1. For mean count of other Cβ atoms within 10 Å over residues 19-26, which of 1, 2 scores largest?
2. When you work out mean count of other Cβ atoms within 10 Å over residues 27-34 for each of the structures 1, 2, which one comes out largest?
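Bear in mind these aren't lab numbers, they're just calculated from the coordinates by the rules spelled out. Model, not experiment: these values are computed from the prediction. Cβ atoms are built from the backbone, for glycine too; each structure is taken alone.
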Structure 1
Amino acid sequence: MHDAHGQVFLADCPTRLAVEIIAEKWAVIVLFALSLQPRRPGELAHLIGGISHKVLTQTLRRLQAYGLVERRAYAEAPPRVEYSLTPLGQTLVEPIKVLTDWARDNGAAIVEFQEQNEH
């Protein structure tokens, strides 16, 4: 694929890294859940459903390592941790909304196509 500045999606291209980050199975769902408000890990797991605490923790750490999510620990008893989007993570809210709208509008058609072609 080409853009006005040359090739994109090459192995060493930042564009490819950005796509790989959000293409990870749970990344967009976690980012969407955090787009509404900061959340504790238990709240996220409950809201998302179907994600283990281990996978959620791995996903949050990965998103944190890329600067999209921040972790805030509160010095309370018992200890409390919350995750929220960073300013960079906030830039993904609108693209995720567009993707979510597309999925809502076309999800049934995809399921229908799969069902018709299972044989």
Structure 2
Amino acid sequence: MALDITIDPSSSEPPFEQVRRGVMELVARGDLIVGTRLPTVRALADALGIAANTAARAYRELEAAGVIETRGRHGSFVAARSDSARDQAQRATTEHVAALRALGIADDEITSMLAAAVRRRP
């Protein structure tokens, strides 16, 4: 997964801070929801054209702020800030979509399935 973050090398703001702020903005806007797996430090560094140590520092800062959590070799994920019903629903939806993708179902078909499920009334 690529993050929609742009690093401005001419900015007075250090690159790690630009990454940290960018991830926080994506989370706040709902572009990154609870449970979303983030790119590895190396993949993020390569994608943004920054040093791996810079990406690692941004992830450490985000983890210290409770925005992300690292699950060892499984990677880094957007952390649950609360256990609200919305957060639980986002996690369930993310897990459901991942399971459907694992079955080989295309995203447009998943979208159609979800829309049909929403239209159904018990």
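1. For this comparison of mean count of other Cβ atoms within 10 Å over residues 19-26, the top structure is 2.
2. 1
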